Each structure stands twice: as structure tokens, then as C-alpha cells.
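Given below, in the form of C-alpha cells, are the structures.
What follows is calculated from the coordinates using simple rules that are stated; it is not laboratory data. Model, not experiment: these values are computed from the prediction. Cβ atoms are built from the backbone, for glycine too; each structure is taken alone.
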Structure I
Amino acid sequence: MNTDDLDEYIKENSKAYDIFIEKARINQREKNATRALNKRYTNERVEDEAQQMWRNIIKHLYGKLHSEPKLKDRSPIYWVDFILENDLLESLENSMSDLDLDEN
């Protein structure tokens, strides 16, 4: 499994992305509102920034999973089994629900 596969799997099987991306969009809009008028981002750039925040989460999660000995050089089905056996989707959803981006 690669980062794109992991991203797709999470988006299809969990609400974590939806929960996070709404918070990230709000966070990026708030940051943008504090910028000087001539330095403000376009709506597209604000969206890109929020999406980049999500990509960083996926990269971090992928790194953690990839370092798991049970998953080294294994096919995606082993990754899915590991994710399900360890309730990682539920845990990720809970983490995204509890996340406060204003603290960062």
C-alpha cells in the first residue's frame, strides 16, 4: 500500500477526512482573514492549504504503519486487515473529532 492507496481507503471507509477537512478549511480561512489584504490567499489557495494539511496527516500515518513489522513488504490486504484489527479507522475518526487546530 502506498500513501495514495491509504488516503483513498480512509476516505472511502471513514469519516476522518470529512471531519478533518472541515476543521482545516475553517482554520485556513481564519488564518487568511488575519493576513494583510494584499497578502490574502485566493479561495483556491486556502483549499490547497487545507488539503496539504490532510496530506501531511496521511504521510505521517503511512510512515507509522509502514514501520510496523507486520506490514513490511506486504500487500494492501494485510494493511487493511491490520487497520481493521486495530480499530484504526475509529481511532482516527475520534482523533479528528477531538482535534483543535486553533491550538497549533
Structure II
Amino acid sequence: MTYAYLAAAIVLEVIATTCLKASDSFTRLWPSVATVAGYVASFYCLTITLRTLPTGVAYAIWSGAGIVLISLVSWLVYKQRLDAAALAGMGLIIAGVVVINLFSKSAAH
């Protein structure tokens, strides 16, 4: 269940960040409400994962996956482009998350 809560935290954070852009600096009510609610729910799910996973491992996975997913959503929804350096950096983030999950004894619970 730990990884289910971590996945939920990641998805909720991506939704909240997408709504943050749509809130137009918190001048639009419903995207602003969705932003705050999404972040609160994301942090709640993240705290549940911290009962089992070490903080550094959980945060590395949460933030790394969030960066990659929000970049994908931004490309699809807001037509934002990424250059080769940005894509290479995200590839390294993905590689880091994979290494943590496959080889780190800290990630085992």
C-alpha cells in the first residue's frame, strides 16, 4: 500500500501544479481551490508513505516522478516545449528513480 499512496501523492501533486498554472496567480477561484486541495491531499498521501519509506527515498521518487509528469502534462495541455538538455536531465531523473527502486536497500521496507 505504501507505493499506492506514493503514486496518489504524485498524481495529486501533478494535478495541483497544473491547476496552479490555470489559477493565473490565484486570481481564478476554482483553479485556486483545486491547487490548494490538491497539494493538501498530496502531502497527506506523502505523509502516509513516510511511515514506511525513508524520507529521502520517498521525496526523491515523489519529486522526480512529479517533475517528469508535470513536464509531460505541460507539453500536452499548455503546449510548452522542452529542449534537448531538459529532456536529457529528465532522463537522468528517471534513471535515478529506477536505481533507487531497484538497487537501494533503503527503499526496501
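For the reader, a short list of remarks on this structure follows.
- Given 29 for relative contact order in percent (Cα under 8 Å, 6 or more apart), calculated: source structure among I, II: II
- Label whose coordinates, when helix-only ellipticity at 222 nm (-39500 (n - 2.57) for each DSSP H run of 4 or more, over all residues; to 500) is calculated, return -23500 (choices I, II): I
- Among I, II, structure where FRET efficiency 1/(1 + (r/R0)^6) of positions 31 and 63 (r between Cβ atoms, R0 = 25 Å, to 0.05) as derived comes to 0.45: I
- Comparing distance in nm of label points 7 Å out along Cα→Cβ at positions 7 and 71 across structures I, II, the highest figure comes from II.
- At a computed 14, 42, 26, 13, 4, 0 (P(r) over Cα pairs in 10 Å bins from 0, in percent), which of I, II: I
- Structure from which 17.0 was derived, mean count of other Cβ atoms within 10 Å over residues 39-46, options I, II: II
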